[in-house]
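Below are structures written as structure tokens.
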Structure 1
Amino acid sequence: MDVDTAIRTRRTHKAYAAEPVDEATLRELFELARWAPNHHVTNPWRFRVLGERSRAHLAREAELASPGSASKLDRAPTLVVASATLAGDETQQHEDLLATAVAAYIVLLGAHARGLAGYWRTLPLLETPSVRAVLGIEPDEQIVGLLHLGYPRQPQLVPERAPVDEIATFLD
């Protein structure tokens, strides 16, 4: 799949087959992610693949915070927490956070190119002290999102997007 097609056809999926993404494929995706642009080559991105214990803890915390919300964690068989290590001045931290967001998108795009489906969520629950402790999130890290990965159970429709003339301005 060429990059233009991958970008135009990648969609958020919320219905997955039960089979988890194998470790070799996840390693391939993280290998791609590490090539995200990063101004001072600080390599700020961190990816944590949640296993049974960490998923169970996250589900318990989700239920305590909002009853019924834990079921969303069961949508995908593979969950990955993407975070950025932040050091240096405010400008560097900002650049590193944005670089990590690009790295997370590369994981989703690479997954799509391999026939996988993905879903990027921001989940305030991940910032709670209990969840950060279980996930081993250091004090200098900022969570960027929870990536749901797996094999799609259904095709996704292509949403309408704003035309280029509405989103781009060419200045003199």
Structure 2
Amino acid sequence: MALLPILQYPDPRLNKVAQPVQLINDQTRKLIRDMSETMYAAPGVGLAATQVDVHQQIIVIDVSEAHDDLKVLINPVVLQTSGKEENEEGCLSVPGIYENVSRAEQISVKALDENGKEFTLEAEGLLAVCIQHEMDHLQGKVFVEHLSHLKQTRIRAKLKKQRRETL
């Protein structure tokens, strides 16, 4: 397994729309293992393939306290949403930035697992937020793009300053 480099906002590759996975094979499963290891090491609760510059519809998520409940969603599709709530979100591609984003409170999603088996998942709370956040990545959207233009400009400036200070 290998840690993968995570793209940082506003890298334009984060705005690429991911393509559906056509064939799930050993290479796909290796990518999933590498993405999982990268997510846990970061540390984070979710990672989309887009964030590691692979533009395929693959998401890994683990919102458990013990980091022992990995969920893999390949070619995910939201079937149903209900409710609305605002939660503070962060992102491995936007380090150190946390902002409130409004999302569906509960969702139902259909996807394939790492063996190509279709499943449906009912999610609420943090898991629902995380799935929606990662699915945004697959559509080329970063969570800060849900915010006002002014906030986005401030975030870009703050990140630019952070990068200068770490060089």
Structure 3
Amino acid sequence: MQKKFLIKFLFFLFFFIPANSEIISGKALTIDGDTIKIKNKKIRLHGIDAPEIKQLCQRTFLSIFIFSFQENYKCGEISKKKLEKYVKNNIIKCKVEGIDRYKRILGTCYKNTININSRMVRNGYAVAYKKYSQKYVSVEREAKREELGLWKGKFDMPWDWRKNVKKK
């Protein structure tokens, strides 16, 4: 079992991570649904955006015939908890993609060979950040079609929510 894993891991490293790429690895502390910290380095998951911690979304909690009753829920907290649960007590490896305007490292992060950025979008706990990358658009479409996570209800895109909060 360990030999198979090692072969897959080496294959992944050789073919998917260029030799000159910086890799940050270690146990991750979750900041929110799209940001982690490894060894005191804050890493923003590249190409995705998750609801902010204080952001509320809506979902149906009861349907009777043609009537649906909605409730607000803390989608930002749920997004953070889903990421936290997934990375907890695991060695996470992040390929550095660049630095954003807030001086955060942008990274594509992996648990073993699973792309965490993609997984968050595919399960509906984050969205593709199309302004900066088209990489996760197809997995977002799948999550939306299957009504997973955020797509079960109504929500403001995180960038719109942030813009509206600033106006207030």
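No value in this document is a laboratory result; all are computed from the given coordinates. Here the structure is a predicted model, which is why all the values come from computation and not from measurement. Cβ atoms are built from the backbone, for glycine too; each structure is taken alone.
Which one of 1, 2, 3 has Cα extents along the principal axes in Å, as calculated from the coordinates, equal to 54, 44, 32? Among 1, 2, 3, the structure yielding 54, 44, 32 for Cα extents along the principal axes in Å is 1. Suppose distance in nm of label points 7 Å out along Cα→Cβ at positions 93 and 117 works out to 3.8; of 1, 2, 3, which structure was it derived from? Corresponding structure: 1.
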